[in-house]
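**Q** Heads up, there are several structures right after this.
Taken together, the values in this text are just the output of simple stated rules run on the coordinates, not laboratory data. Nothing here was measured: the structure is a model prediction, and the numbers come from that model. Cβ atoms are built from the backbone, for glycine too; each structure is taken alone.
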Structure I
Amino acid sequence: MELSQDIKNILGLQLPTDPRWVDLAGISLEAILTDHAYCEQKAALSCISLIQHNPEKEKLVMALSPIVTEEWGHFRLVVAELQKRKLQLGRQRKDAYVNALLAFQKQGGRPEDRFLDHLLTMAMIEARSCERFKRLSEGLADPAMAKFYRRFMESEAGHYTLFIDLAETYIDKDKVRKRWAEWLEHEKLVMSSMEVRGDRIH
């Protein structure tokens with residue numbers, strides 16, 4: 001399958017979402033919306049954690065503070081969509097994709113390396129989320145849901161570059177770019193090994 005230029009050039013991702021995923025998601029709206037809600041919640045909490053652990057990094061604090069508000073607002077929007085459709089917010093489930101990314105983070109060693117991997121993990125999750133929202137906005141049969149996800153795609157589009165920009169603010173750019181290339185290759189392997197399921201955003 002040829003990777004579309006928009007995904008490769010804009011997001012940098014090396015492997016597109018399997019087209020079957022959108023069809024499966026379309027018949028599992030309660031599950032996909034539930035998982036989406038928790039993804040937004042975790043994104044907000046991750047930004048808070050970055051701020052708490054790096055209060056001396058003023059640019060990071062100022063850049064991520066509004067993202068916390070935005071991601072929590074997204075959580076509320078998804079919950080409202082569930083209620084509007086008379087669907088239930090289910091329980092949070094294990095995220096195999098995110099866990100596979102976390103396993104790639106450097107453990108121990110220099111604090112700078114751990115900080116870099118934390119930022120690049122966030123960048124990768126945001127890039128894949130944006131790609132998935134794009135797929136939903138283009139492929140869902142329900143026009144209202146397609147529009148719903150178009151809004152999320154547009155809102156999330158710049159988030160992944162923000163985390164890379166923050167990394168390059170505090171760490172040598174060549175080092176950031178080299179490690180990001182390694183992350184892209186790892187994420188490709190993760191995506192190629194995962195089961196296609198319509199009840200998860202990732």
Structure II
Amino acid sequence: MSTAQFSKDDRVVHALRLEWGVGRVLRAETTQHDGTPCQRLSIRFERAGLKTLSTGVAQIESAQNVLERAAALAATDASPGSINDKTIRQTMGALPERAVDPFESLESRLGATLDLFRFSAAPGPLIDWAAAQTGLADPLSRFNRHELELFFEKFRLNRDEHLKRLVAELARKDPDGLRRALEQAPSDAQLVLRNGNIRR
């Protein structure tokens with residue numbers, strides 16, 4: 001749920017669907033969701049086209065940070081081993097804030113981590129993942145497919161290890177909460193947990 005107010009022509013992102021790219025608000029109307037004031041926004045996203053979303057449900061945010069990150073990556077000419085190369089590798093391997101934020105509940109972090117299993121090394125999901133990581137509308141304008149596959153492998157390892165840590169912590173603190181959270185976990189996430197000998 002977004003609390004900010006948006007106006008026509010604002011540049012925004014959907015925090016849970018960064019792969020949609022940056023969007024431009026075409027129309028903003030005041031409305032209510034469950035009795036709470038919010039906005040209904042018509043947004044044209046770079047990669048997802050036109051969407052009509054309610055800020056009472058969707059996590060719409062200013063695109064400033066994403067635009068800055070994309071501009072920095074697009075302008076970087078990184079040779080192997082350079083500081084820029086290390087920064088790019090860190091950016092590409094990083095998990096999103098909502099999956100690692102210690103101020104979020106364990107269940108919330110687990111849900112955000114499980115949501116990352118929608119990405120894979122298959123062509124479409126790989127490009128979606130790269131767009132979400134970089135903020136670039138076309139990640140192939142900056143990276144080649146092989147580079148993206150290598151970056152994704154590092155991201156996948158980070159994601160899987162993070163999932164194992166969250167599950168182990170939640171198993172100690174709230175076994176019933178863990179069971180509920182993992183009932184609808186994607187099959188790839190369940191495979192990671194089985195291979196890691198994580199008991200639910």
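**Q** Given a value of -23500 for helix-only ellipticity at 222 nm (-39500 (n - 2.57) for each DSSP H run of 4 or more, over all residues; to 500), calculated from one of I, II, which structure does it belong to?
**A** This figure was derived from I.
**Q** Computing P(r) over Cα pairs in 5 Å bins from 0, in percent gives 1, 7, 14, 16, 16, 16, 14, 10, 5, 1, 0 for which of I, II?
**A** The value was obtained from structure II.
**Q** One of I, II was used to compute distance in nm of label points 7 Å out along Cα→Cβ at positions 171 and 187, and the answer was 2.3. Which one was it?
**A** Here the read-out was taken from II.
**Q** Taking 19 as the value of relative contact order in percent (Cα under 8 Å, 6 or more apart) derived from one of the structures shown (I, II), identify that structure.
**A** Structure II accounts for this read-out.
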